[in-house]
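In structure tokens below, several structures.
Every number here is computed from the coordinates shown, using simple stated rules; none is lab data. Keep in mind the model is a prediction, meaning the values are calculated, not measured. Cβ atoms are built from the backbone, for glycine too; each structure is taken alone.
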Structure 1
Amino acid sequence: MEKQFLGKQSISFKEPVYIQGFASVVGKKEGEGPLGGYFDRVEEDDKFGKKTWEEAESAMQKETAGRAIEKAGLKPENVRMIFAGDLLAQSIASSFGIEELDRPLYGLFGACSTMGEALSLASMMVAGGYGEQVLAVTSSHFATAEKEFRFPMGYGNQRPLSASWTVTGSGACVVGTKKQKIKITGVTTGKITDYGLKDSQNMGACMAPAACSTIFQHLLDFGRKPQDYDKIITGDLGYVGQQILLDMMEQQGYELGEVHGDCGIWIYDRETQDTHSGGSGCGCSASVLTAYILPKIASGEWKRILFVPTGALMSKVSFYEGSSVPGIAQAVVLEYEDEEKK
């Protein structure tokens, strides 16, 4: 078999795989933000008609997965495999959410980077000939994440300006072999990067070194420079993490400048929505990708994008035991398929 791996951490697909369908569902606050008009559905009830926040997140992920499959012109039984994940212990939002689809499942945890991980594995599965259609889906919910990692909702704690706001949202993509306007041409798998930071209320700072590591290695592996991309888009760094990333990349000899964008910055208006550093959570990059980024590629406005969601790899146990917060970033190359050039 002809090798497809490239450099130290990357894969360049011999034949591209395609995003055949994609969908996004978000909560009320996200619908009130700058991207509110782009999402497939904005749910005014953040409990999605359910009794608990966890059930709400599962319902949101189930609906998003179903919409992506339907928009791809498929039925659940046409999906060979699902890669899914969320922020909750044992990934209960995913396991309870997509149970009814009755499809083979690999549950993932990459924290806020999970959509990059899911897309990477789905594209490798399809490129390797192990499935014609594979679903990648992730979700997060503000209330479930606060309950899991921070404080009870009724506590009313103050949030520092470095804190980000967990997005109530879900994004899903069907990756397959059928040619479409959007193709995945390569991935760069991230490494765990730990600078010893212990502040869970400043995840942008914890994740920025991982974003720098992955982007830097990606550029080396592919022999490219930042200007070879219309945008290099991180998932969840927010305003604090973005500046750290720009400074670190400059130290490595790369000027990202206006090429860089961040889903956590785009999804909220921090002046009017009190979200401080920006958005985070598995659903942040996933919902912005499927609502805003992919349509721009499909229209040809953006020809090549590097999508780099980032994750803070902590748990309740590790945090309360005083461990640092390692980061990881997964990069996916998304390109416009120009039929006229063929």
Structure 2
Amino acid sequence: MKSFASDNYAGVLPELMDALHTANQEHARSYGADDITDRTTQLFRDIFGTDVDVHFVFNGTGANVLSMGVATHSYNSVLCAETSHMYWDESTAPETFTGCRFIPTTINKDGKLTQETINERLIRKGDIHFAQPKVVSVTQTTEYATTYTLEELKAIGELTKSKDLYYHMDGARFFNAVAALDCSIKEMSTDVGLDLLSLGGTKAGMMFGEAVIVFNPELKKHMAYKHKQSMQLASKTRFIAAQFEALLSNDLWKKHATHANSMATLLEKSIKDIQGVDITKPVCANGVFAKHPESWNEQMWEQYPYYVWDEHTNEVRLMCSWDTTEEEVKGFTELMRKLSS
């Protein structure tokens, strides 16, 4: 069965399976003191164009919690989009492990934070009765699968620097965003002024593992200790690093992210003129948001599971992944047309 529920549902890229097999041939030092991790860390530095620190973690929640933990004290607050995964879908893990308050911040119609909406939350500086803002976190792609432009990201970066805030990006679908914008990894990270990046690997085709990229020298001082304290330091780090090494080599990430994005574009084009279907958000990367009659759901789910994003309006989220095919898009479309007639 294939689905349009989540790119997390997809399997593992064959190239990464090969990388795992290769990494499995010999013994190696543990906790990241191995040659594969060293090599992959240097590859990250080459691609990001600066002396970043790289900390490999098990999952996306761990990446976000680690990022927030190193950037805050327990009396701080984190400003994030009102729809953000960190706020809605990571249970209370961020609050539990950081002690911080997470403040949902108004988004625009495309799911993005702006300088204006962030500024509205930057109040009561120095007031001991109020959680002090310390981090602005953006999600790229957004929860609506839209993308911030480089100019929009730079504008938020300039604001954070002027207000003495750290700038974090939740990049669960970072590679899809870079492919969609047709820019370089460096242009969408180092050059927009990020201090921290939670870099997604699983949705890009890895079996497991994400990475926290640290740009800010001050945060680097504490990161190794926080990494261990957060219980995200893998003893066999090389198996996460090996997957990233393969993904970053020869632009493999770009090949598969571009394919996933193109399948979403094809899906939108295929269903947008079906009676009863309303595309609700711009299709920028590998997700399509649409409304259709709720009565279609059960029959659609029998063949192509997907998530209902808004139960009140039956707005649904349709995600494409590295292994989505044109035939699956065609089958989904044909079933939807049948239900509409």
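List of remarks:
- At a computed -9000 (helix-only ellipticity at 222 nm (-39500 (n - 2.57) for each DSSP H run of 4 or more, over all residues; to 500)), which of 1, 2: 1
- Of the structures 1, 2, the one that 3.1 was derived from, the read-out being distance in nm of label points 7 Å out along Cα→Cβ at positions 118 and 246: 1
- Given 25.4 for mean count of other Cβ atoms within 10 Å over residues 134-141, calculated: source structure among 1, 2: 2
- If P(r) over Cα pairs in 10 Å bins from 0, in percent is computed and equals 6, 26, 32, 24, 11, 2, 0, the structure in 1, 2: 2
- Top of 1, 2 by mean projected area of the Cα convex hull in nm², for residues 54-109 alone, largest first: 2
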